[in-house]
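Taken together, the values in this text are just the output of simple stated rules run on the coordinates, not laboratory data. None of these values were measured; they are calculated from a predicted model. Cβ atoms are built from the backbone, for glycine too; each structure is taken alone.
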Structure 1
Amino acid sequence: MKTLEEANIFGKTVLVRIGADVPMSKTAPSKITDDSRLRVLLPTLQYLINRKCRIVLCAHLGRPGGKVDRDYTLRPVYLRLSALLKRPIIFAPTLFSEKTRTSVESLGDGELLGLENLRFDPGEERNSRTFARKLAEYGEVFVNEAFNVAHHEGASFVAITEFLPSYAGLQFEKEVSIMRQLVRHPARPFVVVVGGVKIDDKLPVLKYLAQHADKILIGGGVANTFLAALGKDVGSSVVDTDYFEHARTIFRRSKGKIVLPVDYVTKNGAILDIGHDTTMLFLKHLKTAQTIFWNGSLGKAEEEEYAVGSEVVAHFIADSAATTIIGGGNTVEIFSRLKLLGDLTFASTGGGATLKLLSGERLPGLVALD
């Protein structure tokens, strides 16, 4: 992987793919509820500014389906990033137009321009070389600072590398380095906390961790599927019956490493949070850990009454002397809301990308930088 420190970028126009898919308020569509993904961009952007680069930012927000949808405009994202960076960011409301091209060509040293949502064009998600070639005309060098989408294929971070000298940003480089270290040489005991709703994207990493972690504490919808697969009554809880056999196999092969909830907080027969006894059981295992990795909330944490288990565990991990690493948007949101991010060793911007890297899968966005 080629890194930013290796790049000859002084005074050049640099196209930067950023991770700007931040959570937005459901009641106020233009309000950002957590700007953690934007804050981690600041070191790379300041690095480029200090080297008199002209910076063109590109990103996506949500799933507009390859067409223009103003509910997914990046304008409020650039406004927040501009405030964090304490520098103006020119907004280009169209991806490819004469006005946008002129705005890019008019940039001065250290100035920034932000392109509109890349997913307004179907070429982005198709990893179109034609789309990437047009995008590449906005820069002399490409920098990938969007680790959170590295497990996908997109024109703005895979195909683009065919047309420009390409490098990993400072945060991207850190993400890869720390996750590889976590896989290869964790201090032990190595305790993993896994939650969230869907089990399908967690299965590969659970299969890997069943052989390499010392304990795996499972909550959320993922735990519901395990419990149901093992014959426990989970009432009307969300489960994924397609993965029952996989869950039974992983549980059996873990040889006692997997710890499932022993009590729950329920409503109308559905499990919505881990119970007090489960919380205490999880803390017991976390107390001895030397390395902790957590991905996915342990309940329906977006609702305050069902965030108790996740919040108690978050406070405990923040106070731990262990190496503490978290990944995944909703996990980061919990720590951000509690103002605990600064107490962690590292907070990954990736959810699926982090899990796939941990499970040994090749990430298209990472391979493209090799």
Structure 2
Amino acid sequence: MQNPAADIQERLCKLLRKMADADRFPHTLMLEGADGYGTLHTASCIAAYLLCAGDEDCLQKIRHGTHPDLSYVFPTAPTKKIKTPVHTEFYALWREFTTDQPFGDYSDWMNRIDAENKQGLIRVADAEIIARQAALYPSLAPRKVFILWHAEKMNAATANKMLKLLEEPPPHTYFILLTDDSRQILPTVMSRAQKFNVPPLTPQTMQQLLTDQGVDRQQAQMMTSTAGGDLRRALQMLSRDSAYERFADYFVRWMRVAYSAKGRPAAINELVQWADELALESRTFQGEFLRFVMEMIRRAYALRFTDKLPVPEFRQNNFRLQKFAPFVHPGNVDRFYTLLNEAGYQLIRNANPKLTFLDLSIHLTRLLHS
């Protein structure tokens, strides 16, 4: 974890610290924003302020993940080594993950624990551990803080188990719930939290973080413009062997076959083959791919209004987003988003990925020619 005393979301951290100083800090706080915006980092900064009051020894313990009054709770899945998962069994891996990838997201974490195709969840057993720990008095600090990373991964049983604790927490206990999609969280949980949105990183912060990692200034400026305030996305684009390259390959092949399908019946076989291939990827990869496609649709549509928007480069032969842009227009852009969101929801509900992507492909061929 990066230095919790250094704010990358300076304005939000300043507001929350003022609330703490005025004794108006909520016992249940929710922060919504992409992991690449520094949502976890922001939560750790606030936890450090609540627990440490500037004490350097305390801050060192938080940096190293060893402070007894700060607990991280996160989704887990059965692995070859851990058949009955609970977050405390993964603490060593979690510390490595937040050190190596402080802006890593849910898919990065699932890959780190070798979850394969299994869904990561925060389970009832995790909630029971939280309840036991919350009942204890703090060890070193005047308070205890629990950070629930990707709180939308609580299943219904877990959320119901947490309700009473979130509604009537011990006076010394604070919960910080992090999510990139609050729509997936039960309304009963939402009603017990005070919610703040974590904004994208500012261009200045993005450029500084990238140059600190050895990226030259000109390339950092390009990545800052393209990644939309999401440091994880920028780092993906800098890695030639990253999932970003595979997303781009799937996207280009998909668009080309879908466009050529009109008047060419044989294209359906190619779409079936494409869907078969994507269905073999992990659920996490499939969900991230849909997000990637939505971003490409957004950028293609934006090119209708400005030629100054930086666009990602595709290494695939002869594919340029500028040439694709005319096929995304006011008559179909909303439908693009609707279909992609519906497909993502179906995957979360464990729909058959081959059928989901094949159905999406058939709709796509019509949209591209609408």
Structure 3
Amino acid sequence: MILKRISILNYKNLQQVELQFSPKLNCLLGQNGMGKTNLLDAIYYLSFCKSMGNPIDSQNIFHEADFFMIQGFYEMGDGSMEEISCGTKRKQKKQFKRNKKEYQRLSEHIGFIPLVMVSPDDQALILGGSDERRKFMDVVIAQYDKEYLDALIRYNKALVQRNVLLKSEVPVEDDVFLAWEGIMAVSGEAVYRKRQAFIEEFIPIFQKYYSFISGDKEEVSLAYTSHAQQGGLMAQFAALREREKIIGFSMHGIHKDELEMRLGGFPIKREGSQGQNKTYLVALKLAQFEFLKRTSRQCPLLLLDDIFDKLDAQRVEQILKLVGSDDFGQIFITDTNRENMDYILQKIGGDYQLFLVEDGAITPMEVQS
């Protein structure tokens, strides 16, 4: 799958952008704050129906405009063409369309344009709360398993309702709790099984990438933990209900699942250097790419935002060997340094396009010989 061209109006600082892309490597060069990441975010939006950095659509509209619009034109693996478009006006619901036909439910689109993005914000996977790590699992699995996404949506809706009941200042009949807890138990256990199956298959892929990038210098691991491993969720909900009425929220369930990230047997949050943390995150995302490529009908897009910061030259070299191979399809890379970009182009080779990004304007460039 290839993003052939994109059209953007009033998305963040990108007031008017029309670009055609290389089917292999697209490099965005510019200083910080010029709009490189915003272009990647617009591409991300076309895959996930939302911004990676700001889920409030109205805040992604250029500050003097009334709307934003993004259109992407894709060549799929079978040679067919697809147009994906989205737009938001202030104080109105956003529209998301495939070939000019609006989706009834945005969840129907997730996974159609598989995509993996590596960015500085990924450090939240290590340093942030467990919700960041659950989100990582959700983003991968939801792109290839519609049943998973449906079960997760049902669970979260029921969780909201149960929390409302727990906070209620008037007595609530047990039957009302049981109705919502039944939905949470069935959908939650389905989510748990799919997360468990995913992690078991994902771990060796992740370890393979970390080993290659680091030169076998460190040992890393992942471990998935869930309340669903302690028995049926329905019984746990019932046993904790009276205590949770005092607290006012649900303490048990798959919304508390954790993905433990370890380096040398210890939490990487505590043990890892900046370079080790970055290597861990890049290996996670490249493993995510391989997993999606196995499970999707399309080769995912790969977006690399400021990927080489905090990595030594040897690890950069190893990453370039990986992404320059035939295993990867269309790639988008950002950097602030022209010498870095020329080095990337030299190492990866093949078809490319280089763009200069200045104050939201993006123009093609020539590569220095």
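Odds and ends about this structure:
- Highest-scoring label, criterion being FRET efficiency 1/(1 + (r/R0)^6) of positions 58 and 354 (r between Cβ atoms, R0 = 35 Å, to 0.05), among 1, 2, 3: 1
- Among 1, 2, 3, structure where mean count of other Cβ atoms within 10 Å over residues 18-25 as derived comes to 21.0: 1
- Source structure (of 1, 2, 3) for helix-only ellipticity at 222 nm (-39500 (n - 2.57) for each DSSP H run of 4 or more, over all residues; to 500), computed value -16000: 2
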